[in-house]
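What follows is calculated from the coordinates using simple rules that are stated; it is not laboratory data. Since the model is a prediction, treat every value here as computed from it, not as a measurement. Cβ atoms are built from the backbone, for glycine too; each structure is taken alone.
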Structure P
Amino acid sequence: MASFAALMMASGAITFALPSKAAAQSSPILGQIIVKFRDPGAAAGVLRQHGLSEGPSIGSTEAQLIKVPSGKELQLIEALGRNPAVEYAEPDELVTANTDDEFFPRQYALQNTGQSFTNTAGTLAVAGGTADADVDAVEAWTVTTGGGTKVAVLDSGVATDNPDIAPKVVARANFSDAATNEDNYGHGTHVAGIVAATANNTIGVAGVCPGCTILAGKVLNDTGSGSTSAIANGINWAVNNGAKVINMSLGQRTSSRTLETAVNNAWNQGAVIVAAAGNTGSQSQIYPAAYPNVIAVAATDNTDAKASFSTYGARWVDVAAPGVNVYSTFPNHPFYLATENGRSQGYDVGNGTSMASPIVAAAAALAWSSHPGATQTTVRANVESTADKIAGTGTYWAYGRVNADKAVR
């Protein structure tokens, strides 16, 4: 399945990037559409008129995923949409990926130490600068490390062979068209490690919420592509399995009523939802980040400036977090991003709002853990209202760069 997002190289690191015209274009998946009926009892008859059959329900949205002849998607969407028994018909859109620990000094997002290091791409100045560009995670740990709070990572899966993150996964499910739950793409393992890699275990890195646990929902396949319906199913699964926070470092070009319904249902059931704002370098809205019940996250660098690639816009982007040269876990087996971009097995850096989003998700999980009786509304308010008012606040994003220590207090 072809991806609508380009995985690009920036400073030798992975960047989740979307084309500059992404918001204006649609990339429907061939051979299937999404339909919601006002009266489910009428579904079979209406579909039969078009030579179609009923399909599986999509999460908690009450919509169905309908198989259609390839190339007839838009024609059937238009025809079904005119039927009064149909609430809506829409494309199934392509979605793509946006301590004493050995490498802890490289994690400027957690603690700004002023150090640099050399990786497969050469010397990278990933820590330091004159700004206090980190999210004060180490200080937050004096209050809480997460207390087992469940964070759903809806992505390409989480590798079973990286000992820094695999033991933190408490449930797995595969909603993609890949054959297994294994992360053979690499993106999901990197994101999960940013959230909850084990701290103080002498190896690797530490997550922003090292006491958190991970629900690994595989919604992107082994080349990094997924669908609206897969994301909606993943959201529903995450809520049903007790996720307090859902992270989606992914996006699609156009809005979807099915996806927004899944997001709203999760919010109404008490989950905080966080998503990457995208890497267009523009103000183009990306979904699900642009939905009101989602915390949309932009990326900053180690000087606390907006990353050049980051999507922005204070009208819809809520907060920012470090997203440049973020060091985290990767699979310990061959994976797609290593082949394409020369990333190392085990640990390496990545760039993108895909990396910033899990930092915010982890901060939200820490805030859940430290506030007895919290709700999704109060946790979101804690994360946003305590963000540091760095340059760009009010222009690039509404609240500032997230501060985990302030959010937990």
Structure Q
Amino acid sequence: MRNFTEDQTMFRDAYRKFLEAEVQPNMARYKEQGIVDREVFEKAGEQGFLMIWPDEQYGGLGDKDFRFEQVIIEENTRAGTGEWFATLHSRLVGPYIDHLGNDEQKQRFLPDCVSGKKILAIAMTEPGAGSDLSGMASTIIEKDDHFVLNGSKVYISNGLLADLVIVAAKSDPENNPHAMTLCVVERGMAGFERGKKLEKMGLEAQDTAELFFNDVKIPKENILGEPGKGFFYLMQGLAEERLIAMVGATANARRAFNLTRDYVMDRKVFGKPLSYMQNTQFKMAEMDAEIDIMQTYVDHCVSVHNEGRLTVNMAAKGKLQSTEIEWRMLDLGVQLHGGAGYMKEYPICGMFTDSRISRILAGSSEIMKYIIGRDIFGENYTSILD
């Protein structure tokens, strides 16, 4: 029995109806145009589905229980509307303003984010700096009464739609590669430009873009937290980011399982349903067990996170295992669909390509293994190959 409150169960029902009415019918069009409509954020905001956790004075419900976001992620996955990156806006980027912003910044930014009038993105990744943030080349240098931001970012989700972008850049590049500052770059600031929408393997409806900053004047009022501490702020947010990833990956694995189960029960091979074959039963049994066990761990991590005890190592384990299980399930799903699995008219096909990013975003599987390995052997452990 999963541990959702009565309010959260009611919230799930209402959110499911919202997706069925406002988002699902438009997904084919969003995929074709390569971007969702801005209005979908506003419609979600109007009904209280966009950002749950901000205090009531900023327009939210003031409930920081992560299970609300878990419901949102699971229902978006179930509905096939995950290419609308609402959770990136609501729970991955927004909390930086809550945790690091002062009262003036919260009042200035949060109400429009809750309502969906302003869309959020975060810009860390650069061509030469992905998981290794120390390789970042962008700079933000204090000058008189402001800061000056220079550099570029790549693979930025919500990159075209975003009105507010939290940007990480080095503030002391010559002396300290880990001295970074976080700032809020607003749409229309001089020197802030966007590249074209990047073409991806999957997630066609989700806008991903390059961002360019050429002598962008950043008011001191747009600096989040203490200058130079950005690296530590980013590290603090990674556990929740990986929790978001594992919730989505596990839900997607279950959706793929359900689609595949229905297909093999209907598909006839040698006069009998494919589900009669022992190989099909064994393969599906293995995945059912793995997904159920993974779901138990995910729910545990959500509870631990609500108590403020989710560690980097716990999140890395969950992110690694959930995305690997998701990938195995989708590969099996395509295989058991046979030729149909290669056809775009079948949902399993798009799910397969869309999910390939799961083992890369929020830290690749290899980075997760590195984190877990350091926890096992110690941070200063040196391989015999070094």
Using mean count of other Cβ atoms within 10 Å over residues 70-77, single out the structure from P, Q with the greatest value. Q
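Given a value of -6500 for helix-only ellipticity at 222 nm (-39500 (n - 2.57) for each DSSP H run of 4 or more, over all residues; to 500), point me to the structure among P, Q it was derived from.
Considering all the candidates, the number was obtained from P.
Matching task: 17.0 is the computed value of mean count of other Cβ atoms within 10 Å over residues 54-61. Pick the structure from P, Q. Don't jump to the answer; show the numbers that get you there.
Numbers: P: 19.9; Q: 17.0.
It must be structure Q, since only it matches.
Figure out for me which of the structures P, Q the number 79, 57, 40 belongs to, where Cα extents along the principal axes in Å was derived from the coordinates. Walk me through the numbers before you get to the answer.
Numbers: P: 66, 45, 39; Q: 79, 57, 40.
Only structure Q yields this read-out.
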